[in-house]
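So, here come the structures, one by one.
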Structure 1
Amino acid sequence: MDKFDIIIKNKNKILNFGTAFLFLFIAFQIYSFGNKQAASLIEGKENELKKNKVIENLTSLEKKIEGYKKSLVKQDLGSVMNSVSNIAKAYSVQIISIKPVKEEAYADYIISSFMITARGTDYHSLADFISKIENSKDIYLVEEVDIAASGPSRAENSADTNLNVTLKISNISYL
């Protein structure tokens, strides 16, 4: 009976301890549930931020594409001749001929090509001419280059030797 008397004597303390333990257990469960929800919310927030970043990148790319669409317009032979002639004059290159090549049509764009034959006095002027064509505000792609010596004697040491260059220049236009 000794043990039973101790329990009866300390029943309030035991009840208080049991109640405190129960409340601690319930508080721990609520705390764990809250932590899981907070972690889930943080993970969801990070996923949404990643999605927003991707959407911002796509929007930026769409703006760039729209800009390229505006610059990739179909040019007629006259405007190409005018642009190339102006560049040639700036680099002391003489245009001999410009011939259109068959257009290549694709789903979203057309490639218009031109064969240009020009004459220059040295490699530097021809290289500057080609470089300026590739870097002009109108978008031209130099696809083929063929350089050959021309002149009255075609001798290696002749001072009268000029260089002929034949270029295939392509222009891409968006439909």
Structure 2
Amino acid sequence: MQIGWIILIAVAVVALWAVVVYNGLITLKNRTDEAWSDIDVQLKRRYDLIPNIMETVKGYASHEAGTFQKVTEARTAAMSAKTVAEHAQAENMLSQTLKSLFAVAEAYPELKANQNFLHLQQELSDTEDKIQAARRFYNGNVRDFNTKLQVFPTNMIGNALGFKARDFFEIAEAEKAVPEVKF
């Protein structure tokens, strides 16, 4: 009779532990999904700003069609990316093309003084800052989720239930380089 109770208590403790581990994994998975959603919201805001910026620049620099085409293609690629890795690659490409668009704008003093352009440029800068913050938040949640999935004994439950590690949203190597300043 005593052995039966001990076995029942041991099974109950293991079951309770499994439920706690499962709920912890679900919580971390949902936080990671929420963090990705935050990135999506900011990227959508960025995608919506780009056509307005391009139209403003086109009014002053209509002969820069190659630059506009590259920005449009990069925006389309970024909007159609499916995985985190595809998004990261497409977003890095879009950032590079936007830099070239703003380089074009530098050649037109009257464009740089245009209030609409300045406002759109400020909005894009603000959005870029929010994307950076959302990336950090997402990557922090991915780190926590992946760590939880990899440590013993949680990894046994996670693997058995099909939880998969998530990819970090990383920036391109070119973006990591320290800018060179020349006077």
Structure 3
Amino acid sequence: MVKMPDGAQFEMQWKQIKYINGGHSVIFEIVPMFQGKDIIIVPSAQLWSKAQNVFSHQERLEIIFLLERIAWKRDVRVAEMDVMPDIDSHASPVNGSIESTQGYQEIASKDLFDPQSPLSKSEVKEIYCILEKRFAEGASGMVTIPKDVILQGSVLKEVSIPTLKKNKSVVLNLI
């Protein structure tokens, strides 16, 4: 967790980052990239202002500024998209997802993406890519992945899908 002087906090995970301030939070999805910078998806200014009144437009700009400048143990870039902000969400990991596994929870609790992590960016990425590969190797049953979420150079495309294709216990359904 990264704490800012004004009390705001950032909690970075493998596929999302949560910003917390004044008793409220907003979650941004992250697309982990095997090649290039990981992509943090931020709602467009238009949808941000329409969807909520918890965080101001100015605070949105400050969040974007900080996301790109904190010395995370990963390379990131912010991409603004027409998605609704996820405000004050209390959703738990989806059953059957990598985030719902004990191994993921143990790794995530170590805050390896934080600037004070003793590991390098490449070591942290390697740990999470190994975790993704092991998860795909241990999967079974029908796995459905929408084609529109598969980005060129992403961990999903370069690690997860090839491993799922090799897994004899999985029926991969790309829709």
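A few comments on the model shown:
- Winner on Cα Rg over 2.2 N^0.38 Å, for residues 59-130 alone once structures 1, 2, 3 are ranked, highest first: 1
- Structures 1, 2, 3 were shown, and helix-only ellipticity at 222 nm (-39500 (n - 2.57) for each DSSP H run of 4 or more, over all residues; to 500) at -8500 was computed from 3.
- When distance in nm of label points 7 Å out along Cα→Cβ at positions 19 and 163 is calculated for each of 1, 2, 3, the greatest value falls to 1.
- Source structure (of 1, 2, 3) for log10 I(q)/I(0) by the Debye sum over Cα atoms at q = 0.09, 0.13, 0.17 Å⁻¹, computed value -0.33, -0.70, -1.16: 3
Bear in mind that the values in this text are calculations on the coordinates, not laboratory data. Note that the structure is a prediction, hence the values are computed from the model and not measured. Cβ atoms are built from the backbone, for glycine too; each structure is taken alone.
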